[in-house]
1. I, II: which one has FRET efficiency 1/(1 + (r/R0)^6) of positions 8 and 104 (r between Cβ atoms, R0 = 41 Å, to 0.05), as calculated, at 0.20?
2. Given a value of 1.6 for distance in nm of label points 7 Å out along Cα→Cβ at positions 16 and 184, point me to the structure among I, II it was derived from.
3. Of the structures labelled I, II, which one yields 3.1 when distance in nm of label points 7 Å out along Cα→Cβ at positions 144 and 160 is computed from its coordinates?
Structure I
Amino acid sequence: MPDFWEHPKEAQIQMKKIKDLQAWIDGYQEVADAVDELEVAWDFVKEGAMDEEELDAMYADAIDKIEKLELRNMLRREEDKLGVVLKINSGAGGTESQDWASMLMRMYLRWCERRGYKTSIANILEGDEAGIKSCTINVEGDFAYGYMKSENGVHRLVRVSPYNAQGKRMTSFASVFVTPLVDDTIEVRVDPALLSWDTFRSGGAGGQNVNKVESGVRLRYQFTDPYTGEQEEILIENTETRDQPKNKENAMRQLRSILYDKELQHRMQEQAKIEAGKMKIEWGSQIRSYVFDDRRVKDHRTGHQTSDVNGVMDGDLDGFIKAYLMEFAGNEDQQS
């Protein structure tokens, strides 16, 4: 089409579809090449031209590529391919739980870094003495929501607290909320009449210049649930940049993401009723325990656990994500 680029939004949607299809082709080709190389390597081993250790490494690499493609095949829902709005709230318990919330923030930032995802901190509320009370992080990258939806719920920490003089074992909680970050391919209706804005001076780190202008924005949206009639005020604060229009744009994107998520939650609830309890995912429930002294991290939904506590806190979450998707993604797909 000669006028393809004259319609940027439509062109962008089509290019995204092409990119998604190309990813499947590339993934299949990687697997096919790995299997072919494995067959050749087996012949080399039989001839004594290659040792078995090299063959084992190639076999492990081929299995890894196959499993990654299988995992991606489980992320078929419309929202799976989107980015993420990740919100972390510390639970009751003051400094200890605020420190735990900051540890979770670092864990997710490191996981995103490992996957090459782009992250930006939309808002953060520092703790009284240490850690954070809450933070909101935008994560952009292919299938970020598909993978990170496994993290939605309450995370429990058990450790000897550095903030407790008696050296007692303490239990802390933090909540993680995962919402799809909508892009231009997703249509979400926002009624301008229900919107209002405030501006304020951004605080926190950033030096004196941050406080001289009212770059922070506060968005209020009077939402009425179309299914239940319940009313609520959605409040979003964004202090991501020193550019107020940019912060407004980011806040609007978060609002569209929240409204989209509410529709998804309704769909999930309806599907769960139909399936009569087949789906065991409980949004907002305690999903995982991190027990530092016993060197154990365990997911209560799948039973998956590891003794590599340091690795997990450094962003190695793929084992937990894979176990979740293997157990629950099939059920989701059947309910679509």
Structure II
Amino acid sequence: MEPDFWGNPEAAQKQLQRVASIKSWITDYDAVARKVEELEMIPEFVEEGVVGDEEADGIYLSTVEAVEALELRNMLRGEEDRLGAIVDINAGAGGTEALDWASMLLRMYTRWCEARGYRVKMLDFQAGDEVGVKSCTMEVEGEFAYGYLKSENGVHRMVRLSPFNANNKRQTTFASVAVTPAVDDTIEVVVNPANVVWETYRSSGAGGQNVNKVETAARLRYHFKDEDTGEEVSYVIENQETRSQLMNKENAMRILRSKLYQYELDKRMATRQAIEADKKRIEWGSQIRSYVFDDRRVKDHRTGHQTSNVDAVMDGDIDAFIKAYLMEFGG
């Protein structure tokens, strides 16, 4: 109702987005409240024979799903949760088996993203010497990608009868997953040019006139001392997404901004010191989730959630694990 409301179109647009967000919360809450009110009347309808037991069960399950969906959305209320995500996967202890495990995790997250309609861009890919993936960095584009995928931060442990072992022995291996928010133009992150060191190298992989011949891949080294903690912090970011060195440098800088933003988030949430004090190697005893193939079991050690459908999980069906994590730790 302000007469000069449209005088600043950018500010007006932000206000309209805020109004739309609040309105959607009210709309969804009212819808859930109506379902709960209807559910409270169901026992009486069942007694009168108006509603059958099967229909009553369906209404109950529908109401529970609606309540949990609203609760889950409430767990994604952080400023950073709405952003896309940068996902780093690194093979850990376990040799060839670990390289294969890292590639299996890459496939799992790619399939999950496809099912949600998220776009995946491979920013850096280091293939294993024989099979699988040594390390890779991918960007997941889509609303709330970071909010969901932050639950995947940590070490993932696999146990199976190894196809790479001549005796087909049971083997345990590990891979680490690191997820940071993909910052956008609405978030200001200061990068000190004096702390930036650039290196170029030849891209790995097949094909193209420039690939393997021209140093188009970019490596960014960033080192600084935290003024608050006195801690020395270093990042090494590699990007070979395009055949343009300039574009690869821009992508590497964007990843750096995302990692610096995550660093500040950790400090703001007063968890940085705990994380550093408890920093563990990618090996036994530090895993967040175990995937035991021969016992048909996937278990999250933080929430206790588990399933026997290993194949579905490896095909990207990880929503139940994400939900369990957010409901317990997301608030």
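1. That value comes from structure II.
2. Attributed to the structure labelled II.
3. Only structure II yields this read-out.
Any read-out appearing in this document is the output of simple, stated calculations on the displayed coordinates, not a laboratory observation. Quick caveat, the model's predicted, so the values are computed rather than measured. Cβ atoms are built from the backbone, for glycine too; each structure is taken alone.
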